[in-house]
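Got some structures for you, see below.
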Structure 1
Amino acid sequence: MVEHAEFDREAVVDELEQVRLVFRGLLQGANSSDLRRASAGTRWTNEQLLFHMLFGYIIVLALLRLVQLFSWLPSAVSRGFARILDATLIPFNAVNYWGSCVGALVFNHDRMGAKLDRVIKRLQRRVLVANARE
């Protein structure tokens, strides 16, 4: 039997709040030319990169359900799924890039902050609700 180490749920909630505040600061501190400028080390603009960061938190909500599902299944199912993911790396990278390019048009800098606020709130609730069930 594998024992899972305890983690400080309040610390996770606090860290998520820090992420929200830093992200909001980045949005508020950037002007239109900053957002259109190419980001260092990527092919994205700064606005597209900010969307990519936001999307990562959106994905976490879906992945939490997936992790829960896989925890009930035999480990062979997880290994098979991992092999499928590995095999789709090249198309994943293309979708990842273009998805953030398009996503930043839908959730531009004017809408990103409110969306991240909602996502962070949901993640914080999930952490605390999980705590209450234990």
Structure 2
Amino acid sequence: MNAYVIMSNHLHLIAKAKQGYILSDIIRDFKKFTHRQMIKIIESDIESRRLWMLHQFTYYASRHSKNENYQIWTNDNHPEECTGKDFTDKKLLYTHENPVRAGIVAKAEDYLYSSASNYAGLGGFLNVELL
């Protein structure tokens, strides 16, 4: 993974698959794993909004034949190939500025769930391979 930001209702990634792997398969597996983990947590007594959340996830699952019980993730992604430095830099800035545009932080590197701090030389919550 080269860059990320995790927001309350979506995430942005700049990533590439290692030789022999397919990025769309990795994303599919990530969504499958995190879906199961989130449902497990939401169904526990810890989550006070569990009934409302499960109702919402059931409703969205009923609208798509691919789903069984709940839908947390959308069934689509919006991939864009980062082919040049200018385009990649633009996407990197867009990704890191998400929490700033949302009014959560004043500086991108202050947002905990982002690789912006990695790029600012401050370390980060997750390790990334800098571009």
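Just so you know, all these numbers are worked out from the coordinates, no wet-lab data involved. What you see is a predicted model, and the numbers here were worked out from it, not measured in a lab. Cβ atoms are built from the backbone, for glycine too; each structure is taken alone.
From which structure (1, 2) was relative contact order in percent (Cα under 8 Å, 6 or more apart) calculated, if the value obtained is 27? So the calculation was done on 2. Among the shown structures 1, 2, from which was the value 54, 37, 23 of Cα extents along the principal axes in Å calculated? Label of the originating structure: 1. Taking 19, 16, 5 as the value of semi-axes √(5λ) of the Cα gyration tensor in Å, for residues 26-65 alone derived from one of the structures shown (1, 2), identify that structure. Of the options listed, only 2 reproduces it.
Upon calculation of distance in nm of label points 7 Å out along Cα→Cβ at positions 18 and 82 from the atomic coordinates, which of the structures 1, 2 produces 1.9? Going through each structure in turn, the value belongs to 2. So helix-only ellipticity at 222 nm (-39500 (n - 2.57) for each DSSP H run of 4 or more, over all residues; to 500), computed for just one structure, reads -13500; which one of 1, 2 is that? Traced to structure 2.
Here distance in nm of label points 7 Å out along Cα→Cβ at positions 74 and 98 was derived from just one of the structures 1, 2, and that gives 1.2; the source is 2.
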